[in-house]
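Visitor: Listed below are the structures to be examined.
No lab work stands behind these numbers, since they all come straight from the coordinates. The structure displayed is predicted, hence computed values, not measured ones. Cβ atoms are built from the backbone, for glycine too; each structure is taken alone.
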Structure P
Amino acid sequence: MKQCPVCQTRTELDFHHWQYPDPDEPVDAPGVELCRDCHSYLHSDGARPGRDAKWIHRAIPRLIHRHVEHHGLDSVRAILDRYDIPEEYGVLVQCAVTDVQSQGITQRTTGNRRKPV
């Protein structure tokens, strides 16, 4: 059964596109199935293609923050692969990972306790 790669929820999965293909080309766009909550979180604050040219610059850091809360810190390569993020966004992922490290964002353990990453 499919599940959200961020929080492992198995219900209400939505496909999140990292890029939108040209409608005239039969090419699959890179993306990942996320639960509705995680997908909405990535697009919060109006981070939406078509409305905001820099939406990806807000969506990727949000994904990294939520990823770290659930899984701890991973390599940029592991994150790119886990979420099918195009290579061209690797620098954004690296910046978000560095930001998480500098902010001391931590992985959730049980309850409200957190452990440092």
Structure Q
Amino acid sequence: MPEPRRRRRLGRWGLVLLWAAVLLGLSSIPNVGERLPGPLLFPGSDLVAHAVVYGVFGALLAHALGRWWPAFLIASAFGALDEFYQGFVPGRFPSTLDWLVDSVAGGVGAAVALAARRRLGIP
């Protein structure tokens, strides 16, 4: 693989790994509900937050992989593992609804990223 292409590929995967670390860091905050006054902004805003961060994750995965299906599967699996992990964090609990939002948002983010790549002519 030519050097510029390798750097580009490593950079894309570096962003994926960095974002995965951010997601795990956010999931590791104990008793997050006690630190916030009521819901974040409005009821259900935590689901919006899940959609945003997993949409970005799906987009980064799709950009690194160049294909939708594997990006969706990885985002969904990571979301499931993240929810499982939250069961071990004090004051946190796993949620099937959160995982479903993570999965759908990861798929949508991946689709948007791939469409943008095609439209912009990014290899």
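Visitor: Matching task: 1.4 is the computed value of distance in nm of label points 7 Å out along Cα→Cβ at positions 12 and 44. Pick the structure from P, Q.
Guide: Only one of P, Q returns 1.4 for distance in nm of label points 7 Å out along Cα→Cβ at positions 12 and 44, namely P.
Visitor: Out of P, Q, which has the highest value for FRET efficiency 1/(1 + (r/R0)^6) of positions 68 and 92 (r between Cβ atoms, R0 = 25 Å, to 0.05)?
Guide: If we compare FRET efficiency 1/(1 + (r/R0)^6) of positions 68 and 92 (r between Cβ atoms, R0 = 25 Å, to 0.05) over P, Q, the biggest value is for P.
Visitor: Sticking with this one: Thinking of P, Q, which structure, once mean count of other Cβ atoms within 10 Å over residues 76-83 is computed, gives back 19.1?
Guide: The structure behind it is Q.
Visitor: 32 is what came out when relative contact order in percent (Cα under 8 Å, 6 or more apart) was calculated for one structure; which of P, Q is it?
Guide: Q
Visitor: From P, Q, which structure was mean count of other Cβ atoms within 10 Å over residues 52-59 = 15.4 calculated on?
Guide: P
Visitor: Which structure, out of P, Q, was helix-only ellipticity at 222 nm (-39500 (n - 2.57) for each DSSP H run of 4 or more, over all residues; to 500) calculated from, if the result is -11500?
Guide: Only structure P yields this read-out.
Visitor: Looking at structures P, Q, which one was Cα extents along the principal axes in Å calculated from, given that it came out as 50, 24, 22?
Guide: Derived from Q, not from the others.
Visitor: Match the computed value 11.2 of mean count of other Cβ atoms within 10 Å over residues 4-11 to one of the structures P, Q, and report its label.
Guide: Q
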